[in-house]
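Right after this note come the structures.
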Structure I
Amino acid sequence: MRLRLDLAYDGTAFHGWAAQPGLRTVQGALEQALATVLRVPEVPVTCAGRTDTGVHARGQVVHLDVEPDVLVASAGRSQDPPAAALVRRLNGVLDDDVRVHRAREVPEAFDARFGAVWRRYAYRVADTPALVDPLTRTAVLAWPRALDLDAMNDAAARLLGEHDFAAFCKKREGATTIRTLLDLRWERDPAGLAVATVRADAFCHSMVRALVGCLVAVGEGRRTAEWAGDVLAAAVRDPGVTVMPAHGLTLEEVAYPADGALAAQATAARSVRTLS
């Protein structure tokens, strides 16, 4: 049977999502906990988005396959349904900086990575001394200069849609940098923090942090809003775009289609993208 897990983590003490020998990673910690709780040698998991070192998540999604009798046996004498018992037991094994929120059976066609229709990230910035809170220093970037969010949103509007985002990505051999950017906007939250909401069908490596770095340059007045569009059109890395620190970034949500459309979405996501 296929299970979907929804989890959250503080990425501060992790070397990113992907398992790496000798390093503490979210995938490594979760797979070890699953093997312990399910009493099996290994339990590979697939995630919706591989977060980098220091990046956090409130809405990470993974899938895994497990034999039904193994799941039932792992619940022991618990009166909870097996999936709920799995959540409780996993959280009893995992360290406090990663929590599993839910577990449920999903169709075999569900794929946490390729089945997603969009991912939503938030990047949080404290851009005045009064907003810098030592209690949130691992999840909010302290920035020394005030930002003009209207100018940043003007620039952001020029980046929306389907484009080749090579200027904002670390290229990988054989991988496309064509993405569809659905939302990119800045707002003040109730505390006054500058918060970027970034939503796309998928992201390439360092894309969100590079987009934020581009817009921060505009918000400081060092660049014009038009410059952001020029960087995108050039389709090459621009030294004027700073890849922002990881700790301000959080994966907030991942969306999936209805069950009947899961297989088609996964097939489409595996196709090599080309610009229309």
Structure II
Amino acid sequence: MRTISDLSLDNLRLDVDDDGIATVTLNRPAKRNALDAATVEELVDVFSLLPRSDVRACVLRGEGTHFSAGLDLVEHYHADRSASDFMHVCLRWHEAFNKMEYGGVPVIAALKGAVVGGGLELASAAHIRVADHSTYFGLPEGQRGLFTGGGATIRVADLIGKARMIDMMLSGRLYRGQEAVDVGLAQYLVDDSEAKAYEIARAAAQNPPLSNFAICSAISHMQNMSALDAAYAEAVVAGVVNTQEAAKARLEAFARGTAAKVKPQ
């Protein structure tokens, strides 16, 4: 079976520290980290292997001043793809982003600069999004004569609602700052998005891996079910997770009154 040490990456960088925190870096700064076909294939490879590599959390970042400006439009123009060709390109984007969302490893996106088009689709597949004050969100597909193909109709519409997404695509509206947080595009707005992303990743890494797996996969699966099926699935997952060996010491500490209290700082 392949491991992350077997990966040969040109457009991404992957580092894992001694605490099991992975850093996945989009490494095409001259292209504002635009996503070409090769980058998407590397994302598929990386996020296929992280859940089987003792990684406890992942920070996704972009090299340079932008997170990602989305689809590599220059590659797309020169490729002169048929409808069938581009459909298969989109399916690989879905494969990569599904690996992120459903893989069970917490993915925290550290955002800056452009989070646009396919870059927003990529960010929306992360479990937590942290923006800094340079971050702006856009879906300029309408102005480009395009349509989203990497899951925005699923994830971005889920985050901000159908009406706001349509507005972004039709009018070119950008969101930034507190307004972006208020509509649901990011959960945090900070001066240093990477520092905050690592803080969150290290906090998540302290949880039992099985708990994180359930949080970062089961919830998304349940959102795709009917309410009745989701209730049943939730009970099954809770039965497994809430009786895990790793939870027993934590439950004992709570029962003895020695566990940390849940309260504001």
Note: distance in nm of label points 7 Å out along Cα→Cβ at positions 22 and 78 at 3.0, derived from one of structures I, II, originates from structure II
When relative contact order in percent (Cα under 8 Å, 6 or more apart) is compared over structures I, II, which one is greatest? I
Taking 19.1, 66 as the value of Rg and Dmax of the Cα atoms in Å derived from one of the structures shown (I, II), identify that structure. II
FRET efficiency 1/(1 + (r/R0)^6) of positions 14 and 182 (r between Cβ atoms, R0 = 35 Å, to 0.05): greatest across I, II for structure I
Identify the structure, out of I, II, from whose coordinates distance in nm of label points 7 Å out along Cα→Cβ at positions 126 and 166 was calculated to give 4.0. I
Taking -8000 as the value of helix-only ellipticity at 222 nm (-39500 (n - 2.57) for each DSSP H run of 4 or more, over all residues; to 500) derived from one of the structures shown (I, II), identify that structure. I
Ranked by FRET efficiency 1/(1 + (r/R0)^6) of positions 110 and 198 (r between Cβ atoms, R0 = 30 Å, to 0.05), the structure on top of I, II with the greatest value is II
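Bear in mind that the values in this text are calculations on the coordinates, not laboratory data. Just so we're clear, the structure is a prediction, and the values are computed from it rather than from any experiment. Cβ atoms are built from the backbone, for glycine too; each structure is taken alone.
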